[in-house]
Structure 1
Amino acid sequence: MARAAVMHAVGDKELDLRDDVTTVDPGPDHVKVKIKATGVCHSDLSVMTGVLPMPIPVVIGHEGAGVVTEVGDHVTNVQPGDHVVINWSPDCGTCPECLRGEPFLCMTFIGATFTEPRFQNEAGPVFGMAGCGTWAEEVVVPFQGAVKIAEDVPFEYAALLGCGIPTGVGAVINTARVRPGSKVAVVGAGGVGLSVIQGAKIAGASTILAIDPNVAKHPIAKQFGATHTATLENLDDTKGLLTAGQGFDYVFEVVGKATAIQTAWAATRRGGDVIVVGAGAADDNWQQSAFSLLFEGKSLKASLYGGCDLKRDIPLFVDLWRAGKLDIDSLITRRIRFEDLNDAVQALNSGDVIRQVVLFD
């Protein structure tokens, strides 16, 4: 038996923190992992509110790291005792998306999320968020969903390498491919937004504007590399000051709202790039005139999972961390216990934290 945080219905304000959940038996292509640390990400909250659909009942959580305890007969990439990061969107390696070199678009295992429960308890089968469910002490994932990491990386850092950091930094280096000397703006200074800011600094952007209505986040954004900050009210004046009114070369939307995409679009120069990072609701529509789409010359790009191949990119992020260029520790506002998860959800909902990490040991 293991502890796990279960959601029984969309809209639940609190999760059912249980101690009687077990994983399904791993198959020949699966890996069983004892979770050591798991992040509390805004996408977890989006599952609870129904913005991101998941089958129920479901164990929440998708950003985690731990130790391999069991492997199937066909598994060769990891072995018991290995430290691993959970990849919530593993790539099959054989679908058209994978063969095109876009593993972050692979739907093979994401599709199975809705039909294959990962856990069970006395009431019956329980699904795992994104096929993971890292707010549990143990998970079973496809072997592609367990990415080996060096043992000197603390588990709470490794957990963030499973979602927040690759989504943010990856959007800069993989999707936008920000050029040195560029002018960058970031709409939303939450955990992923701060990772975008770090990515822009690493890429050599000369100007990095953090845009957030919560002015309490502005000093934090500067700590991570923002050169300037703005609220929505003074954004136009700030754009005029920093770009002579032309707009920014790259603007990242990291909120997951149509209004935020519009803010990003308006802040982008003619011929610039708007990169959508935030996960929005299916019925939250954004529109732009056909005239503007053509004559403003702007590109709208989606950045799912930061365009990452975690097998390739996690070693890169670890090297950046070792070199002192990627600050992971400062992203962690609180280290908490499993029994604090419902309080953590409320803190996330109120916007009082960057990242909270659950430590199981």
Structure 2
Amino acid sequence: MMHKSSSISLSTLYQAEVPLAYFKNINLNQQAIVLAADVGGTKTHLALYEVKDGQLFQLKEKKYPTKEQPSFIEMIYDFHHKKSPAIDSICIGVAGPVTYNKVKGVNLPWEISGDEIGKELMMDAVTLMNDMEANAYGLAALKETDFKTIQVGADVPGNAVIISPGTGLGEVGLFWDGSHYRPFASEGGHCDFSPRNDLEIDLWEFMHQRYKHVSWERVLSGPGIYDIYTFLIQKKGQMVPDDIQQQIQSGHPSAAITHAAIEGKDEVCREAFDLFTRFLAVEAAQLALKMKATGGIYIGGGIVPKIIEGMDLSVFNRGFIQSGRMDDLLRMVPVKVILNDNAALLGAALYGAAQLGK
């Protein structure tokens, strides 16, 4: 008997934060084997699912350090052996702009082509999608306990948005057409960072000297936390404490800064952490206004779910409700953190299963 490590049933999906019924043409009505992937700049997560009797069963999974792999197809060959069940559909969520079923993300070491993978594996059903689109579809598979509410907001149907700081900054919209959500990809994280005060203007100048183009991703990401800290240290004319310097040199600078901030070990680390929190709030509010996202702002990615308990939510709230005449609208927007880091993987599996029904 085949071992099933976990399963998601339709009854669970319909109780989710964003019900499966809200996504057009997504169903689990047929039997199939789906390979789902979440490809990011730091790690790639592969999982094999069986779709059977209205349920999604995870058969196996594995994570790979992205930059250490020669290609995506090599990961598939390593992950899926000949003795494994035959794959009916593949859906790959990738951090980058997907065009004509092909992508070369800014934080990826290689290009991925769905058509070339299909030829290599002799399959037709190979779909590439932006990883944030996959995250959007994955909301349907999550439970109430997979979210932490920052702002309750009001019960007003409307568009929604996901913002996800990680190795980069992912953003995706969910258009509400009155009966269904229709996720659409964006590269909004690469839009220009907009400073609001003298300190932030100085930060922009510091980042401009380093990168020329200063995007939101430059400040609102893992590498961004380290850059913000470096800027503050230089501005204050201080030295990096020895213990933090050792952790930075070990290869995890942003984690070292974040941990020192949460544990109250260093004031500059805390200031950098609070600036990151403020920038997250400001850009989330910008997205809420641009999309009129009364359906909610969802915060995902590889950073915030891990550090949310150490964040000063008063800093977030002040940064979020700071748009003058539109403050009343922003107070209506629910803001929630996605705690389940498998949302993109589940979304890819759901979408991959849906392609077989067309």
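Can you rank 1, 2 by distance in nm of label points 7 Å out along Cα→Cβ at positions 135 and 319 and just name the one with the largest value?
Values: 1: 3.6; 2: 1.5.
When distance in nm of label points 7 Å out along Cα→Cβ at positions 135 and 319 is computed for each of 1, 2, structure 1 gives the biggest number.
Among the shown structures 1, 2, from which was the value 1.6 of distance in nm of label points 7 Å out along Cα→Cβ at positions 79 and 127 calculated? Let's see the in-between values first.
Values: 1: 3.7; 2: 1.6.
Computing distance in nm of label points 7 Å out along Cα→Cβ at positions 79 and 127 on every structure in 1, 2 gives 1.6 only for 2.
For mean projected area of the Cα convex hull in nm², for residues 63-246 alone, which of the structures 1, 2 scores highest? Walk me through the numbers before you get to the answer.
Numbers: 1: 13.9; 2: 15.7.
The structure with the largest value is 2.
Can you say which of 1, 2 returns 17 when relative contact order in percent (Cα under 8 Å, 6 or more apart) is computed?
Details: 1: 17; 2: 22.
Source structure: 1.
Comparing distance in nm of label points 7 Å out along Cα→Cβ at positions 31 and 55 across 1, 2, which is largest? Show your work: numbers first, answer last.
Numbers: 1: 2.4; 2: 1.4.
The structure with the largest value is 1.
Figure out for me which of the structures 1, 2 the number 1.1 belongs to, where distance in nm of label points 7 Å out along Cα→Cβ at positions 287 and 311 was derived from the coordinates. All intermediate terms of the calculation are to be shown ahead of the outcome.
Values: 1: 4.4; 2: 1.1.
So the calculation was done on 2.
Hey, distance in nm of label points 7 Å out along Cα→Cβ at positions 87 and 175 derived from one of 1, 2 reads 3.0; which structure?
2
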Checklist entry - Here helix-only ellipticity at 222 nm (-39500 (n - 2.57) for each DSSP H run of 4 or more, over all residues; to 500) has been calculated and equals -7000, so which of 1, 2 was it run on? => result 1
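Where a number appears in this text, it was derived from the coordinates with a stated rule and is not lab data. As the structure is a computational prediction, the values presented were derived from the model and not from experiment. Cβ atoms are built from the backbone, for glycine too; each structure is taken alone.
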